[in-house]
Structure 1
Amino acid sequence: MSLFPAPLDDDSGGFSARQLVRASRDQASSSLEVFRYRLDARAAVQMDQIDSEAIGDVSRFAFDEECEMFDRGLARAGQSAAMAALLARHVERIATINDRRITQRFGR
């Protein structure tokens with residue numbers, strides 16, 4: 001069933017050839033617009049999936065690096081409160097840098 005005012009088969013139904021051509025062209029244009037919309041929507045979904053995977057990867061990597069720095073620093077600091085405070089400051093700094101970098105890259 002067509003929503004166009006003219007039938008698009010061999011029975012012209014009293015419509016002129018010009019009207020039939022116009023209806024056919026409009027139907028083709030509408031189909032193409034819907035097709036392009038569908039492609040754009042699918043592309044957007046796939047880009048979101050890829051971004052989500054990338055965010056997960058970069059977040060895990062950043063966390064692992066921060067934990068590695070923390071573990072190495074704790075082993076080095078021993079019982080020293082001053083070294084523990086220095087370590088906390090450095091781990092916080094790397095976490096802040098990582099957060100900013102991730103937000104800049106993916107926070108559109």
Structure 2
Amino acid sequence: MTPWPPPPDLPSIKELVRDADVEGFIADGSPEDEYDTEAEQFHAAIANFPTSEITVPNLQPILNTVWKKSFNLDATDLTQRHGPLNVLAQQIARFFGPEAQPQTRQPK
């Protein structure tokens with residue numbers, strides 16, 4: 001039997017990061033793979049985390065570090081992105097963290 005929740009996989013992380021569109025690049029017409037580098041760096045940092053450690057307080061600093069480095073942000077710039085990065089951390093924790101629930105279809 002496959003354990004639940006599954007460990008974070010790169011395609012899912014890429015999708016969540018892309019959908020978050022923290023910088024608004026995709027909304028402005030950039031290609032769908034615009035954030036692949038950031039997603040890959042983030043995934044590499046959390047790939048071996050046990051489920052119990054995939055929580056917003058653990059994910060947020062990693063996202064901040066990836067974003068700061070990738071987009072050459074200073075403290076003010078990073079503060080401006082706190083909300084969207086926090087929402088992204090919440091999404092990742094919701095899918096892969098200790099509170100993750102299997103996604104099921106709702107009856108019509």
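Values quoted throughout were computed directly from the atomic coordinates according to the rules given, and no laboratory measurement underlies them. Here the structure is a predicted model, which means the values were calculated and not measured. Cβ atoms are built from the backbone, for glycine too; each structure is taken alone.
Taking -30000 as the value of helix-only ellipticity at 222 nm (-39500 (n - 2.57) for each DSSP H run of 4 or more, over all residues; to 500) derived from one of the structures shown (1, 2), identify that structure. Value -30000 for helix-only ellipticity at 222 nm (-39500 (n - 2.57) for each DSSP H run of 4 or more, over all residues; to 500) corresponds to 1 out of 1, 2. Taking mean count of other Cβ atoms within 10 Å over residues 38-45 as the criterion, the highest value among 1, 2 goes to 2. Given a value of 14, 46, 29, 9, 1 for P(r) over Cα pairs in 10 Å bins from 0, in percent, point me to the structure among 1, 2 it was derived from. The read-out comes from structure 2.
Any idea which of 1, 2 comes out highest on relative contact order in percent (Cα under 8 Å, 6 or more apart)? Top value of relative contact order in percent (Cα under 8 Å, 6 or more apart) goes to structure 2.
Comparing distance in nm of label points 7 Å out along Cα→Cβ at positions 22 and 78 across structures 1, 2, the highest value is found for 1.
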